[in-house]
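Undergrad: Below: a set of structures, written as structure tokens.
Every number here is computed from the coordinates shown, using simple stated rules; none is lab data. Predicted model only: the values in this text are computed from it and were never measured. Cβ atoms are built from the backbone, for glycine too; each structure is taken alone.
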Structure P
Amino acid sequence: MLVRFQLFTQIFHEVAFVTLYLFSLFIKMLVQAAKLIGAGLTTIGLVGAGIGIGSIFSALIAGIARNPSLKDELFRSAILGFALTEAIALFALMIAFLILFAL
């Protein structure tokens, strides 16, 4: 009877160890999947920045077509808008890299 009990406890411990190991692997894979999903979602900011940059330069072309004498002033304002919009895209890209490699 004692031998059966010792055998049962040994098997129970081995099964518990394997179960805990598999659970820890599952958690690691779940965290990796969440990282990839989060990094993918942050690229939505890059799409928005691309649309914003296109909008800025389309407005620049329309403004120059309406009043060519203001070309230099409009171009300076467009470059400022481009820089600010591109900064938002770089922030989104930085967050994506932080999610992937820092966490």
Structure Q
Amino acid sequence: MDSPGESTDATGAREWSVQLRFEEDEARTKALVTLTVGSRTLRANGIARRNPLDPNLPRVGEDLAVSRALSQLAHELLSDAVASLEATTHSPAGIRGA
């Protein structure tokens, strides 16, 4: 995922920025995840719905929504990595889970 304009810290390590944002109401929590690497940005979201019989525990909804958004983001990163590898090698990547 090399990208023009990637930032590095004082040691030369690359930095990726992840931002989490929540939208909540009584029945649902939506997590919006934004990953920024240089000039490249990927976004994903996850939703958790509260059963009316369950107690109102906002942290549980946030945890579920964030885990779903991060899972979506992980799948997008994996797909992008496979596509980049296959475009470079002109052969199947053979990466599990892709």
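Undergrad: Could you figure out which one of P, Q the value -33500 for helix-only ellipticity at 222 nm (-39500 (n - 2.57) for each DSSP H run of 4 or more, over all residues; to 500) was computed from? Show your work: numbers first, answer last.
TA: Numbers: P: -33500; Q: -12000.
Considering all the candidates, the number was obtained from P.
Undergrad: Out of P, Q, which one gives 63, 9, 4 for semi-axes √(5λ) of the Cα gyration tensor in Å as computed from the coordinates? Please list the in-between numbers first.
TA: Working: P: 63, 9, 4; Q: 33, 18, 9.
The value was obtained from structure P.
Undergrad: Just checking, which of P, Q has the largest value of relative contact order in percent (Cα under 8 Å, 6 or more apart)?
TA: The structure with the largest value is P.
Undergrad: For distance in nm of label points 7 Å out along Cα→Cβ at positions 38 and 86, the calculated result is 2.3, so let me know which of P, Q that is.
TA: Going through each structure in turn, the value belongs to Q.
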